[in-house]
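Every read-out reported here was derived from the displayed coordinates using simple, explicitly stated rules and does not represent laboratory data. Values in this document were obtained by computation on a predicted structure and should not be read as measured data. Cβ atoms are built from the backbone, for glycine too; each structure is taken alone.
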Structure I
Amino acid sequence: MILKQFLLGLHLTSGIGHAGEKRVIEVIDNHLIPENYPWNIETLLAVVRPLPQHIAKIKATYVAACQKAETSQENYFTYFDDCYPIQLKEIFDPPLILFYEGNLNALELPNLAVVGTRTATPYGLECLRSLLPNVINRGTAIVSGLAKGIDVMAHQVTFANQGVPIAVIGTGLNIAYPAKNKVLQRQVAQHGIVLSEYARDVGPHKSHFPARNRIIAGLSSATLVIESKIKSGSLITANYALQNNREVLSVPGSIFSENSQGTNELLQLGAKLISRSEEVIESVRTFS
């Protein structure tokens, strides 16, 4: 079995988890395993070193996972492929596998993460319309999720300005969540790229979205937060950006609006205040 198929089989095997995948990345990346080593279950167990109570589960699912990997028609790339974004390798917990639909060239552009509340107001939309066009026209891709609210609006503004959208989702690529975003998801794939850590038919789960947020922040040179409540996924994304030594940008809002409590708090904690598109452009950089 070639390494790429082995890694996909590993990714699909129950009981490995992010910690196990991270160990695999470290072992291969640091050349701690001979190049001619056989990629099989014994290698997997030797590298991952699972707890004894997990070994039976791993063995039971490994064979089926490898068969699925060998016949998979999904497009995907691994941490070790040339197309894997450099900036994503820099984060604490880089994904081992990313499935994709769309154009891989989108990942080579300088990019900006745009996140915010699901309950966006007209103020949030006007901020997007005011701040993003100049950024997009400079060749910057816009990275976001596909949740309602700011995510959807960010992609719509990107389309309106002939920009390149990048969406990271918390389900398999054949599932739209929410379902009403199915057309939008297809449009993003046509004009840019949709990425997911999850294989086909994997549905939404609450644990998937913080994991997705780390990828959104990890892909981006800066994260722009527009309208956010105190406890929200967008603040999780901003926190990941800070952990990755990336800049966090925040649009201030009314002290009377619940949707501005999170963004205003980010400003108190040292985020860059954004009121003009030029201030966003200053923070976007290219990784090399």
Structure II
Amino acid sequence: MRPKRSAVIATHLVLGVTTFLFVFPIIWALAKSTQDLGTSVSTSLALGDQFVTNAWAALDRFGLGQMMGNTIFVTAAVTLGKTVLSLLAATAFVYFRFPFQGLAFALVLFTLMMPTEALIRALFDLVGDLGMLNSYEGLILPFMASATGTFLFRQHFLRIPRDLVEAAQVDGVGPFRFLRSFLVPLSWNIIGASAVIDVVYMWNMYLWPRWAATDPEVMMVQVGLVRLLSEQQVNHWGIIMAGAIITMIPPLIIFMLLQERFTRGFALSGDK
């Protein structure tokens, strides 16, 4: 049965409006990032020729370049740590038996449902008592464990045929070799999906870096963008939007590189 023409038109209209609502802020930011101070405070969306000047001001004069370096380092460290720990935790939950295993996994899922904002005060006190405020350790270590990653890897491992596990045991393959030689090669799509989630989560994090890293030497990029607004007597939207556009690039590159694995990682027909 062919859909009615009116239904098709209505569907395309809704999709078009929704797409416009998502894309327009990016178009506005791109246009403003190319304008000088006088034009950037107006409603004009005309493209200017000041993008390089504005971007350099954001990166150098306001220190956004160093903050991007800090954020890249912290994001890479957290993503790597989360991936490794999630793989190990999921392996333990699926292939080992230990007391209160079900309760332990339930507690992992409980942390998944609890927002970071609910724990931030206690976390701040703990990190402060350990002397890790204004340090990379204070930004990295609290987020090394991942309930999301553990859950994704566990569900994936449960779909792997038990015959493979039994064959590996017969051949005398130890747990770490089994993880390295069998589970990891079968899990690249899940690893890619988990990495994209972790990169975007850490790159966009604002509240914890705002509390834990007030020193410009370790400050992260989202806090730096807010500083662009507060440190100017008159907001130069060209500089602010140029900084925003530049900070979008690294996670966008990661997503484009891992897009296929991200999609496959969440597909119902994932690797077996």
Of the structures I, II, the one that 17.0 was derived from, the read-out being mean count of other Cβ atoms within 10 Å over residues 204-211: II
If you work out percent of Cα pairs over 25 Å apart, for residues 116-219 alone for I, II, which one comes out largest? II
Consider the structures I, II: one of them gives 18 for relative contact order in percent (Cα under 8 Å, 6 or more apart) as calculated from the coordinates. Say which. I
If helix-only ellipticity at 222 nm (-39500 (n - 2.57) for each DSSP H run of 4 or more, over all residues; to 500) is calculated for I, II, the one returning -22000 is structure II
With Cα extents along the principal axes in Å computed for every candidate in I, II, 74, 68, 31 is reproduced by structure II
